[in-house]
Every structure is written in C-alpha cells, then in structure tokens.
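None of the figures in this text is laboratory data; all of them are computed from the coordinates on show. Predicted, not measured: the structure shown is a model, and the values here were computed from it. Cβ atoms are built from the backbone, for glycine too; each structure is taken alone.
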Structure 1
Amino acid sequence: MGFENEKDHPEVAPAQFEINFGYSEVVAAADQIQLYKLLCRQIANNYGFTACFLPKPIVGVNGSGMHTNVSVSQGKTNLFWDEKGEEQLSKFGWDFLDRVLTRAVDLCLIFNSSVNAYRRLDPHFEAPNQIRASATDRGAMIRVPIGNHRSMRTEVRAVAPDANPYLSMYSIFKTRIVGEISDVDGLRAGGRYLPDNIYKVIADFRASDWIAKILGADVQGRYADLKEAAADRCPKLLGTIVKGSEVQFHHAVCNQSLWNLF
C-alpha cells in the first residue's frame, strides 16, 4: 500500500490495538491514516468482525486515541532535537508545543469532533484532557517522548481516532507557523483542562478568532453547524451509557456491512 507499519501491539482495553506508522510527509501521512481505516474496516468485515474507530466504544475501559507525533526537519536535520535542551527537546520544539497548548480550546473541536470523543476525555482512563505538556504524565494533552537526533518529536495525544487527519495536522502546523504563545509559565504549570462536552466546545469554536484566522469565517461556521447537527442526534444529557443511536448516527458502525457493498 506504499507505507510501512513500524510496529503494533495489544493495548489496555479488550480487543484494542496500537498501530504505529512510519514517518512521512504530512499530507501523505493523512492519506495513509484514511487508507488504513478503509482497509481495516473492509478486511475485518470479510472475516465477520467490525473494526471500530470510536474514541470510547465501551464504558469503563480505556478509550482510543489517534496520537499525532510531529516533528520538523530542515534538510536532514531534525529541528526538535537538542541534546542539552529540556527533555532533549529544542527551544524550537518547545515553542511548537506551547503554541498548540495556547490554542488548545480553540482547536478542541477539530481534534474531538464527535459526542463520543468527550466520553474518552475521562481522567480515570489515561485520557489526555490536561492542557499541558509532560514527558511522563499520560493525562497531558501533549507528551514529549524519549528521542534522539532522528526521532525527537512531540506527541499530540488529544486527537481522537475519528478526527479528520488532514484538518487536524493542518491546524497543528498552522498554529506553529503563525500562532503566538500565551503565558508559558501557566501552560507548563497545568491546572487547565479541555472541555468535557461537545456543546461547550462548539460554542468556543464559533467564538474563536483564531479559528476564523486559520480556516476562514465561512468554514468555521459551516463546520460548527455540521458538528452541532450531529451532536443533536443524541440527547444533550447523554448520561454514562453509550447509546445505540450514538454508534449508529455518529459512526455508522452498525452499517459497516452495508458500506462494504459499495
């Protein structure tokens, strides 16, 4: 299929697996995510199973994420590596993640675009709902993994597996290129959290000057309208149980067999 899977292994939840793609240029990486999802669903269906990319398919166990590892190179030089930097991440790399943290609330609807995604952001299940960066805490929105001069990177853990990879990565890189950093000390200290429901996030998204700047006001409004229409398919007071309509209308997992007829 033109891309390499570096490794995969079972994860914490039952029937949950982690897939690690090899690095590639950003648009090709987004293509590979979409291609993998398509093939995985089709092959699972051929064997009588369902491949599910819901962020939180089962209450009471860890949900699933689409951890987005990013780095920037100039020629063959990884600009995120600094052997003497904090966590061996360069100042350029820290500036990168600080800009994303500054705009965490603005970007939240892009990273977590469904009702089900906010079930995943439960701090009891290693969910990355804290607006801060950490080398060790899996509850942090951005992690700084151990790396070297080739592999040093930042890991945006708050991206859900049903997010649009093109829009997510565009937003991450655009925020780094033209974004500003606000209150670095406050960002590093933590104490702020991503919203816990989609309606609050939709309201923040609509009011965001930053989203209007990077997407344009027209796209901003239409995207928010689409996500609100999808959210309204379920009652606002969703409770703690994943409902059948949530699966059917948001992800059409129930219609997987039908999809494979086309």
Structure 2
Amino acid sequence: MAVAHKPPKRVVERRKGFQRYKRDVQERGKPFHPFAMFHDTVMSLVVVSVIVVLAVIWKYTAGEAPDDSGWLGPLYKEKADPGTTSFIPRPDWYFYFLFYLLRIFKWPESVILATVGIPTICLILLLSLPFLDVRRERRLSRRPVAIVAFILTVLAMGTLTWKGAVAKEALAGENEAAVPSWIAKEQLPPEAEPGAKLFAKLPCLGCHTYLGAGTSNLGAPDLTSIGTQNLGIPFQIAHLKCPSCEVPGSAMPPFADLGEKNLHDLAVFLEASKGPK
C-alpha cells in the first residue's frame, strides 16, 4: 500500500498563506494584479504626460534671448561657456554617490563600472528581490539577510553621498600653482607661460593629463609631450576651435569662444611641450 507523501512544512504554510490572501481579497478588496497595477500605470502615464506638456509649453513660449521669458520662464539665463575658468560643475545632491564613485573608479578602463556596472547591478538585485524572497515572514528578527543588506546599502549610499558633498575639486588656482614646475621641467620658453597659465585655468585637466596632473577621461591623450608631434600652431588653433573637424569623432568640446589671442597662447604652449628635460 502506497504511503501518501506529506509536503514540507514551508510549502504547507505558503499554501495556507495564499488561501488567507484569497479570502482577504474576496472579503475586503481587489487583487494587486491587474487592478492596482492598472491604476499605477494610468497614474504614471498622467504624471509623465503632464511633465511632457509643461516641457513643450516652456520650450515653445520662451524666446531664444536670455531675458525673453515664456509662460514658465526663460530657456536659459546665459549660454554655457566651455572656456570658462571659474565654473566647477557639480551634480545635484541625489547624484553625489555616483559623483564620488567616479572619483574612486577614476581610471578610463573602470569608468564604465562606476557609471553603468554598479548602479545596474544594484537595480537588478532590487527588482529581483520580490522573486528571490517569496517567504511571507515579515518579522525583522527572522530576516537577518535582508536587514543586513538594507543596513549596508544605507550606510554605503550615505557615506558616498556625504563624501561626494564634501569632496573638493581641483580649483584653477591649485592647477595654476603647478605652472612654474611645468616651465622648469619642460624648459618652456617665456612666450609659452601665458598659455600654460590659461591651460591650468581651463577645464583641460578634467580630461587630459600633463606631467602627472589632471585625469585621463574619454580617451583624451596625455599632453606632456604633444609638441614632439610637430603639429604646428595653425593646427593647434584649428583643433581648439573645432576638435571634431580636425579629428573626426573627437569628444572634446570646441573652444572657439576663447578668442584668437588665448587660442594662440594655448597653441604656443602645446607646441612648446616636448616632455621633461
């Protein structure tokens, strides 16, 4: 005579819980799927539609002039200047954690890990959590893994946000303080000094490196010995005005607004940079 197989205790408890859920739905309300999901989807579409409508109104009721406000304000106060020597870009506070991750993974090969890899992995884990943990137990004392993971996440996000908020950027003055050592190590001529100071003030060292200063990003080359390539001052000026015109596919922004004198000073400095002597 065959003996009936008794299901495990956890399976029995899950089935009982599901039956209680079905009774509660019948007595007190509607199930999450599809009713609540439908309501959330409709509300999300309404919110997104309102944002799109407001963006369209803002765009097409304001003029191109900085002081030509539309129904929702001007398009911009003033045009962005890629050649500024005073503005230090920083993200909004809720991106400070990502901002500081980029300072940790500062090497070009690891930037993709900080910007895409880690946030994507965390998001996938968060979305998959309801499918991985299907227990009905909600008491904190019986969910040590979830509680520890939550605490570690909060601590990590809080620490990265705080570090990003108090992080100090390399100010133009700090970069400019290195100019005398550049001149000495590279034995730059006197006419290259104005360009060296301008190079230190501009955000060039945000992507390029020079004698160990700066950060290499987006494939930008080291400019310590750029002068050995003998590209010529006309090419340097043309490249600064329109990088993608001279080097197709270049991610470098144009610096045409710097003016002819500043462009010439930069070109002289770059052509004089032939490496430490």
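Observations on the model:
- Structure responsible for 4.0, with distance in nm of label points 7 Å out along Cα→Cβ at positions 116 and 196 calculated and labels 1, 2 on offer: 2
- When distance in nm of label points 7 Å out along Cα→Cβ at positions 12 and 124 is calculated for each of structures 1, 2, structure 2 comes out greatest.
- Looking across 1, 2, the calculation of mean projected area of the Cα convex hull in nm² that yields 26.6 traces back to 2.
- When FRET efficiency 1/(1 + (r/R0)^6) of positions 36 and 212 (r between Cβ atoms, R0 = 30 Å, to 0.05) is computed for each of 1, 2, the largest belongs to: 1
- Of the structures 1, 2, the one that -16000 was derived from, the read-out being helix-only ellipticity at 222 nm (-39500 (n - 2.57) for each DSSP H run of 4 or more, over all residues; to 500): 2
- At a computed 24.1 (mean count of other Cβ atoms within 10 Å over residues 156-163), which of 1, 2: 1
- Relative contact order in percent (Cα under 8 Å, 6 or more apart) - structure with the largest value, from 1, 2: 1
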